[in-house]
1. To which of 1, 2 does the computed value 0.35 (FRET efficiency 1/(1 + (r/R0)^6) of positions 38 and 126 (r between Cβ atoms, R0 = 25 Å, to 0.05)) belong?
2. When distance in nm of label points 7 Å out along Cα→Cβ at positions 70 and 214 is calculated for each of the structures 1, 2, which structure yields the highest value?
3. If helix-only ellipticity at 222 nm (-39500 (n - 2.57) for each DSSP H run of 4 or more, over all residues; to 500) comes out at -11000 when worked out from the coordinates, which of 1, 2 was used?
Structure 1
Amino acid sequence: MGFFKDAIAVFNKRDLVFIESNKESEDVYSFLFEKEQDLTWQAGQHGLFTITHKKIKNAIRPFTVASASAENVIRLTMRIGDNPSDFKKAMLELKQGMYIKMSGPVGNFYLKDNHPTLMIAGGIGITPFRSILKQIEAEGSGAGKQIHLLYMDSQKSFIFKDELDAIANDISIRVTYLDSREDLHKEIDTFTASNKNNGNYYLAGPKSLVDSLSTYLQNQNVAKKNIKKDAFFGY
């Protein structure tokens, strides 16, 4: 059913008017776009975005919507290094009032129940979790949710840290900041020891990290059906 919903959603195309960009860290930028009133998404979903103001190869790319629908703005947050792709160069060239196209939203990377939940973000993989937590905060639905966010960033940049800390205080979730794989595994082991297959596991970040953590969890006898993955590519 999810496949057919996504297939239909891809044909929902609309223009997004650019508002502004913000530099979150040395190589991470957020781009904000106007949100039309009828546009909604499940926090954690992504869209397909198309550059329209110039002709480039590979003009369509998927990105997680880093904002919650309740924020009434569409936020795309991405890492842009020293040698960016044509797509990211085009994003940096956006001026207020210009637009890109969006198809979707699509994907099933969102919370579906109140089971204990371990969220694991690797670097820029924090974006879907920012969306999810901002939506929980806006709805005031944090009571009774058992959520632990593990935010792994070897560079210790931890974008959105102030926001995440404020949300954690408000809705009583746990956020743990990590910079080593060894410490990450220890935190995972603590959660699985208590929850095992009564818990849900959400993994987001570079594909190599997501695949490695999925394998690690399955080796701890966590069922594959309890693991949701959102693997990020460089673009």
Structure 2
Amino acid sequence: MRDPIKRILLKFSGEALAGSAGFGYNPEVLLGVCRQVAALSAQGTEIAIVVGGGNLFRGAASVGQGIHRATADQMGMLATMMNGLALRDTLQSLGVDVVIFSGLSVDGVLPAFDAFAARNALTQGKVVLLPGGTGSPYFTTDTAAALRAVELSCDVVLKATKVDGIYTADPKKDASATRYITLTYAEALAKNLAVMDTTAFVLCQEQSMPIRVFDMFSEGALAAIVRGEAVGTLVTQEK
């Protein structure tokens, strides 16, 4: 067991909030995610969150139908902003002190991202929500998560997925697939493992930002990671 983690960047997809419906919000799932965050925050963990927008809009599906790629990406960023607002209100309903900064600002709704203010908020024990991606098209929310983790001096990027780590093959298609406990960045690249998109992964590698891939909906997994337990798969410079 490692030492407890102090400051995390939690990244999960918008689709996660939809549950089995695949679109919109599943109230029980949204509340469940926020309860996990609230419990960790109450214990003193400093938490920043980047969420995708795929439960509301998939930009890639619109390209080539008269919508420019840059426009589609902007629409996707707007979807993440809607998710950020949903997370903010749900966390506040649980008594969590929350601030929100967006890659794209909307006067009167979402202030622009400010790294200094966000770091101060984390130090004060506030949960920091970071919708709006990077604010620029052609960058995924994975890249936004990597960038914000570095800017906010987080200890690790925690990427929640539908499986409990990184496998040698798709475990849903290959029963013989095995899970990696640890990987180096070099190994993940050499094996062409889909940890994050390339831009995000390279940024983490260059900045020695650890990545832990896990199943957030496995009961107790997030709390166990913060306690220092080896849940999921950890990607670092050296094993």
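Rule-based calculations on the coordinates, nothing more; no lab input. Nothing here was measured: the structure is a model prediction, and the numbers come from that model. Cβ atoms are built from the backbone, for glycine too; each structure is taken alone.
1. On the way: 1: 0.35; 2: 1.00.
Working through the options, I get structure 1.
2. Working: 1: 3.0; 2: 4.0.
When distance in nm of label points 7 Å out along Cα→Cβ at positions 70 and 214 is calculated for 1, 2, structure 2 comes out on top.
3. Numbers: 1: -8500; 2: -11000.
Going label by label, the one that fits is 2.
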